[in-house]
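Just so you know, all these numbers are worked out from the coordinates, no wet-lab data involved. As the structure is a computational prediction, the values presented were derived from the model and not from experiment. Cβ atoms are built from the backbone, for glycine too; each structure is taken alone.
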Structure 1
Amino acid sequence: MCGIVGLFLKAEKLQSNLGKMVCPMLVGMGDRGRDSAGLAIYRNSTPPGTKKMTLHRATETQKWDELTTEIALALKITVSGVKAEDHFTLHTNSDTQDIQFWLKKNHPNIRVVSVGEKVEIYKKAGRPEDIISTYQLEAINGTHAIGHTRMATESAVTTQHSHPFSTGMDLCLVHNGSLSNHNQLRLKLQRYGIEFETDNDTEVASGYITYRMTEGATLEEALEAALIDLDGFFTFAVGTRDGFAVLRDSVACKPAVMAETDDWVAMASEFRSIAHLPGAENAFIWEPVPATVYTWGNA
């Protein structure tokens, strides 16, 4: 099962309504994944030379205000952030790798969920309705988003194992399906410097795309290579700083539908998560062709 959704807004006038448009899409896929849900939002690009990091804490013993003070004193940098329950969006003009290394050493219960200029990821075990309410996601604006509702098949039901997975700057991935060679591929990617936080197969797919792109491949080239190197069944939605991409494997047994108007492009595992969008009745609607990369973006 599992359900995935993606929404890219071509019309700037709709960007203030991104949360209101994409949250019903996520709820519509709730019956496909009852274990956990997550949403990656692309919005509020940081000033040049700065980055933002989405952090998640496993327990409430760590207070976000205390953490930012501790990071600033330990690394002698300036940091700020926005709290959202057990998630925190940290802003910095310093090297994010230094912060990640420091957190692993000093606060292993704090996980870095995403790093980039635009991406913020909110995910948690539970129903999508609860997650949307917890993080007030309907009020969020932005340019595009991808989301996931999970029915776990091969790893634990935790926030850490939930989708989206992010392994590169402003890059994240959601997945419906199952990969059979993720253990071997994880070991190979680790030798190339890709780090993983879980035993989840989807995190490996995200790490693979990151590796290919750091080697110089475009997103399209990385996804085309995935058709060769990833064994199993999959429908992917991949978020980037400027847009998103969709790919189904050559067998395409995992469902997907897409729709496009002059104002937006949307994808979902089922059309019911698209039908509510404004103008959906007049949209161009199709099923993605197997082994074909679809991309949209501002670049």
Structure 2
Amino acid sequence: MPISMQDAQHERPKVIGYVYYGYRTPDEKFFLKIAKKKNIKLIFFNLFKKIDLKKVKKKIKSCDLFFVNSGEEKALKFVKYLESMGCRVIESSHSYYHDENKWAVYLKCKKNNIPTPKTMLLPNDIGQAMGKLELLNDWPIVLKRIYGCQGDFVDKANNLQEAEALIKKFNSKSKSNHPIIAQKFISSPSYRVLVIDGKIVQTALKKKGFWKKTGVYTKDFKKFRVTPSLKKIINKISKVSEIHVCGVDLLRKNGRWYVLELNSSPCLAFFDNEREMLVEKIMNFLAKEVDKNNNFN
């Protein structure tokens, strides 16, 4: 008896392209383990190595979906190439440009009445930027490039002179001047909420250490309770953001929550004993997205 197209789709294992950068970590180990358990074929694309796009085109076309577990600039370029071939990628280049962009996050929060630190976009011209900062009377501030990874191009200025020195330092570290935002400094521990497919799956409080409390600078984490007000904020940010696997960074002062940043390709390593569980939740979501695509097609 001939096999119908629908039956053939059920019989064929799902194929997911996994994009990462560098050496394999426990993330890759767990993704491979869960993929085998769920009869999913995982094809690795390591952007640390030089990839011949002509040679991998057949592999790319065999993938139902791509998952990107890297915040490197090379990953973004590869994502745009995949999208030009008509591939579905999580997270998309649109998410990076419009939902992880720190200035865009601020505007999105303001538009949707989501509490966030007061922020201004500085002109690229340093003279004009200093003129804008001169009007400030609310120091210290945090200066950030609108795109960044693991705390790079983020620093605190206590006055106008320090701000000018930092902007010059940022610009000297790269070939071109990138947009920079000035953000009101809020003295607070850093709170991370991991959201997968709109659901809160993990919390991590980064309390001790240097004022810059990204995962790079802090190694002491503990869980925290999700208050009703925080749940409301997360639900809201999940609806307006297009990041499906999202690390939401927040601050808290005088009992009030502030959304600081959104991160695609969020760190899964805050609690080692939960890493495999998080990978399984991501794989469940990816498998559901493949089924959704197949049913749509």
Structure 3
Amino acid sequence: MLKIALIGYGYWGSKLARNFQNLEVFKLISIADIMPENLSLAKKNYPLLKTSNDYKKTIKNNIIDLVIISSPTTTHYKICKFALENYKHVLVEKPLSLSLKEVRELIKIAKSKKKMIFVDYPFLFSGTINFIKEIINKNTYGKILEIESFREQAPIRKDVNVIWDLCTHDISILTHLLKGNPYSIHTIKKRNIKGSFCDTAYINLKYPNNLNVLIKNAWVSPTKIRLIKIKFEKAILYCDENESLYKIKIYKNKSNKLINYNMEIPNLDLTEPLSKLASYIHKSIKNNTNKLFQNKFNERITHLLEEINKVND
């Protein structure tokens, strides 16, 4: 059984705590948070756990195997570094860091301490994205012609802009699904809310083989949108994460004119992605393998986000 310390018991930290605690192979030992109201809620939900406002003291506990970091993004690097230096495996809420240089340093430390870094890119563990990856790998509907992704409506962040918040999902998904990196990047950043970071971004990525990707991220929207459209040679796929059951719809071409379609709804694994992430981490630590995060996966994501974010606010 792997013993866990959780740093940060906010909105997402509480979800991580629940999913890891629900698996018999993990035991949540302690929770640290500097916000008194978050610690009070943690004590209410997990009265037998140790709680603290000192993350260093929590991490230094010798019985801890895995540290889960669900703190503000700007603190990820220093907490992750401290955990690795104290010989702990780490799971960090996305993004791992706001700097490629820092990501490389963390990877170097993890290697020297023989510990693993996992990043919570939740959609990589969803039934939808894994279904899409399978049909891409099998070339089921031919070449990908175009991808569009829309993520609208989310809490306005005070620590990072909308790119590091919402676009991290898009870039982790694209890096997981596609081979190669974009050779052209164009970004339009908009600041619609006074005093905030960039809250809306329009991003155009061009990949080899004439693949065009369009992304829109926006915190402010009257409706919540989580939609990916993939145009293949033989079909158009809609992936709507807001749907409860029928998250993917595939419109197959009836002719070569791309105007007549038959719709198909595939069966999907609807297991909660965070539960699958927890299972993946246990298996990875047990077998000393981390296949999903190999081949500089975290470095590629951070580098691409840095390039997208280069345009001044």
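The table below lists the values:
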item: helix-only ellipticity at 222 nm (-39500 (n - 2.57) for each DSSP H run of 4 or more, over all residues; to 500) derived as -7500 - corresponding label from 1, 2, 3; result: 1
item: Given 19.5 for mean count of other Cβ atoms within 10 Å over residues 113-120, calculated: source structure among 1, 2, 3; result: 3
